Structure P
Amino acid sequence: MALILIVEDNEMNADMLSRRLQRAGYQVLLGTDGQAGVELTRQHRPDLVLMDMSLPVMDGWTATRVIKADASIAHIPVMALTAHAVKGEREKALGAGCDDYDTKPVEWARLSSKIALLLSRNAVAGGAAASGGSSQGGR
């Protein structure tokens, strides 16, 4: 069962995403700011990070850069989730190292297909091997 880290400071958004993901069969971790997202990623090595970009303490762009700069966790896919659907935001998120981008409010069918694609790409690319084959440990 894949572990997904949701980094979201809006309690209603985090709750909705968490419940939907759990119903879809995923394990879920929650972080409420960018710094917590980085720490939880280092600690738990999730299979995917759903990163809000407008976060307190450390924004999602910075948190993604920190994750992607750390060789031990850089292989973990990060998907930007943002309410900022203005021109250039997707490029900004991808430029920060995000592997994909989606907008809020979340359209569940679209988001779930993107999640499945990122998880399958990471598995094919050897995501578990990149973490020493122990990505399932400690869950």
Structure Q
Amino acid sequence: MEIISIVVLSLSGLLLVYAGTTRLIKPLKSFCLKSYLDDSKIKMEGKVDIFNEMRGAGTSLAVGGIIIGLGTLISELMLASFVVAIIIFLGHALGRLVSLGLDGKPNKQLVQGLVSELVLGGANVFCLVYSLI
């Protein structure tokens, strides 16, 4: 079971570091801005507030991913890494589900994001529970 826990934490950490770093370096490439970028009437370039928000959120995701990844290397951090992963993945999924109910269905990439957050969040819950019993 330890191998499965390491794989789950590795995937979770790598995904968050990738997504966070991408938002930090190239905020306009984020999937959540895709529908705005596809509309030629909306100009996103030079929108300091949008860049600031995307980079701030991206950095939080990347740092969370680093903490989760450290759980694969330092056994004393494994439980904390599961908790961080659960909070990030299921927290994002909950927000997306609320938005789905209140705002309607988003684009395909964001729905795929919801599915991956639910899967990785659930996998981290499973590993955390298994490691506690």
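Values quoted throughout were computed directly from the atomic coordinates according to the rules given, and no laboratory measurement underlies them. Note that the structure is predicted; figures quoted are calculated from it, not measured. Cβ atoms are built from the backbone, for glycine too; each structure is taken alone.
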Item checked: Which entry (P, Q) yields the derived value 30 for relative contact order in percent (Cα under 8 Å, 6 or more apart) -> Q
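So Cα Rg over 2.2 N^0.38 Å, computed for just one structure, reads 0.94; which one of P, Q is that?
Numbers: P: 0.94; Q: 1.14.
Value 0.94 for Cα Rg over 2.2 N^0.38 Å corresponds to P out of P, Q.
Computing distance in nm of label points 7 Å out along Cα→Cβ at positions 2 and 122 for each of P, Q, which one ends up highest? Don't skip to the end; give the middle numbers.
Working: P: 0.7; Q: 2.8.
Top value of distance in nm of label points 7 Å out along Cα→Cβ at positions 2 and 122, among P, Q, belongs to structure Q.
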Checklist line | At a computed -27500 (helix-only ellipticity at 222 nm (-39500 (n - 2.57) for each DSSP H run of 4 or more, over all residues; to 500)), which of P, Q | finding: Q
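Determine which structure produced the value 2.8 for distance in nm of label points 7 Å out along Cα→Cβ at positions 82 and 114, calculated from the coordinates; the candidates are P, Q.
Among P, Q, the structure yielding 2.8 for distance in nm of label points 7 Å out along Cα→Cβ at positions 82 and 114 is Q.
Distance in nm of label points 7 Å out along Cα→Cβ at positions 58 and 106 was computed and gave 2.2; which structure, P, Q, did it come from? Write down the numbers at each step before the final one.
Values: P: 2.2; Q: 1.6.
The correct label is P.
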Margin query: With distance in nm of label points 7 Å out along Cα→Cβ at positions 66 and 98 as the yardstick, tell me which of P, Q scores highest.
Written below: Q
Next item on the list: Please state which of the structures P, Q yields 2.6 when distance in nm of label points 7 Å out along Cα→Cβ at positions 10 and 26 is computed from it.
Entry: Q
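Assuming 2.5 is distance in nm of label points 7 Å out along Cα→Cβ at positions 18 and 74 as calculated from a single structure, say which of P, Q it is.
Numbers: P: 3.2; Q: 2.5.
For distance in nm of label points 7 Å out along Cα→Cβ at positions 18 and 74, the value 2.5 is produced by structure Q.
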